[in-house]
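Every number here is computed from the coordinates shown, using simple stated rules; none is lab data. Model, not experiment: these values are computed from the prediction. Cβ atoms are built from the backbone, for glycine too; each structure is taken alone.
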Structure P
């Protein structure tokens, strides 16, 4: 059932077997695994069914690092979490991403690739991925594509990804409405996980609403699933018994904060640019449904050159659109509703797309202008006819001036890149988050070399020439990187408590009933979109929780 903590008719306090904090992909996946079971589940969601300004403001915080980072504009509070703006990209991590790499300090997962791949099979069902596409090493198997580049596989490879149609907030709303053993409590903010006096287990979760209501959830197990930033914040905030926060005996909570930094690596000019673009064209109707590829570093190149993982996305930069074709596009745009510029999700989406090559999206003209647009199309009918002819020949409608390479990089684990608590407080009275996002010399050196490898290989494949950005050639320059809202680390998985926050089963070291889900437990992140791995680990954690509950009994 779905309850709203702002509704006076909803109870103040709750009792359940499992309390999940956060209704994003991780929290929803775990809750769904208990559908119609004999175990009761309570899912706490800070937001509502839709995004709201007052709730979203609880994400605000400070950026104190050398690279600017706005914690208020890179995540969402509402049913579905930040996946409300998810692009749908699914891809498994590569085997090398999870392995210890002697050139990457603090690399290596305490679980191996094959074990995680088994749970990737379960995640595949969540995302609607055809079972015939195996969860492979850095991509999905059994995918056939018409077009491909003549890549030298010791330098670069094409990783097969899946574009999932699943929107968690809509797909699982019916589950929450109908499952008798699962309660989704909206507008319920966790204010503290209250530990027992010896700090070896959580005895209660204190909750509250922005309207001032307060209550308690008692559970046998608690799962933090609020994202890479908020998971760390809530552990640090829960400091009534242990002043440094739960799970933080070794000062590891909040450390190793990573993202997938992105920036333009350079451009490819001359040559057959269409040949370069065609394998990565998301509109290519000849590709298998929902499968697409990413242009990435090969394992051999990473090992030989001692690089972090990276990928690049070729993006066409078109010449000026002919007047007749632009008139047709303006006319089509005039029938589309205008985007709400003040909408919460629109603001976050604009922040996340900053720095990407701009696609012209003209404001819809009024009805009065439509007649002029039709007239302009008629006067330039040859432009429209030419575009149609090129489309029929599977050629680009716009002529391409050059191709930008937008590069996405892995970030190395760095204990000095971290999440801490600020002195200022939010509307709930909780200390805001402070983000200190940092890069190492290894990061910058790897990014320069990776950009050159990817750019030179892209140019070679189409007979063109790579023109790198100045930072690629000059070590004194720093790339103007931006984040991609893939918040990794801060509660990393480790074999020893001294090296991380959770064990190989995502249970907080030294605590019997506190678990963490999401990409905050990743020791390293590769370049892969994290949502697929988030759900795979969530399904694995759900299995561990169910097994433990069944052994102990209710």
Structure Q
């Protein structure tokens, strides 16, 4: 069987895993030319009033209603399944669908609660979606490689064991790009995931399936991974919240991955949700399970209420000082991104906080250093994984054959071990320099403290057309520095507000190319997001400061 036939057979098995009654007929689905399908789940007629009530609920409300027995886990899981299948038909966001297994788990949880009167844990009965690479015993993690089809996980990833111990119900796995190392989502097995706000635009990557699924409320809480922006990019492009924690807080053991053995810039697992309460709930719950006893790489650091209450940031009773990085002095963001930053600044000022400018520092060097570390052996890694099936390594996420020039893949030879050591030394020096840079801002804030958090673009554009997300520079920076970051949705592209502005000078050729790419009509309705960035191991404080930003935006938008 050829690799294409193997992939086709796998896709057919995926369709067979869906109860036929949950599928919309082709005549009921939006036509291919309808780009905005965000509201279709409510209009589809396949979801009952109760299904809609459940799937429109926030994580906190879901957990409360599950614990009080207002809703059973079987009912909640079924409702989200039905909506997830609608999302799949709209955007192609899913990989593995295991209905019988998930509903059996939900039934066990309901029986436990009925018998004991107690929930199993902090996530009792809550359906949770997982990026394809997160292993579940007995289920495939093909990770977009045809070669990996048929390889069933022998055991759960540590995070899955923890989530189940907390009462969660894993119910679907979500789409990724072949190799993971791409900020869009397409592979030879499951195909392309599109953006529900505008299907001509990318959902981002590599957790693009999670971004699209959570945006369509087909999952209340999803887990992605982030090595260079892979949680934040799809969260931002799809208009949901996403959190990139510090290295080694959330357990990664047992997941499949690319670049295994590259331990200098680590991939981390992080949540996506439609509210910040989902982000906090996930992180706090996982920390409560003492993951350091199950994954030797996890730091022994419990959830800290003191840090969440901003102990190191004026104890949360005084104004905070945020610094906005308007651009990275390499690529100027498009007008909607700039407007999102201005909206955020004005909202924070109106809420009584201080906002200053952040001067970008060696951003290009940080990105080049990051790429050098990844690319030391990445081409060999990809070729080794793809070779057994004979499938080609995808050179471009473009839609057409002649889009191969839209490259994101590394080019050129890798590095020797000695050369890699020199790059890693430079990474260490950059982290040291950035630490001093941040500390020195104490002279600028007027609070007696350094800047509390940085607010920056998530990308130099909102979700671009498929194949055109050619840089992750605005997220990669914080991966090298190991700074936790939360993406917050702010607004959407509006042609009347986000007109193209004339420019004569450009930072770089890439900056000019990005400028020429912008046409407000192309990006119509794309979500606008920002990211809130803190310092290493300040995860709880970053969540709290993101709530401050989010609350300020909500107040401003209600006026």
Fill in the blank from the handout: Highest-scoring structure on FRET efficiency 1/(1 + (r/R0)^6) of positions 8 and 24 (r between Cβ atoms, R0 = 30 Å, to 0.05) (candidates P, Q) is Q
Handout entry: Comparison of P, Q by FRET efficiency 1/(1 + (r/R0)^6) of positions 312 and 480 (r between Cβ atoms, R0 = 25 Å, to 0.05) - largest value held by
Key = P
Problem - Structure with the greatest value (metric relative contact order in percent (Cα under 8 Å, 6 or more apart), set P, Q) - result: P
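Which structure, out of P, Q, was helix-only ellipticity at 222 nm (-39500 (n - 2.57) for each DSSP H run of 4 or more, over all residues; to 500) calculated from, if the result is -8000?
P
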Practice task
Kindly point out which one of P, Q the value 2.5 was derived from, the read-out being distance in nm of label points 7 Å out along Cα→Cβ at positions 32 and 56.
Solution key: P
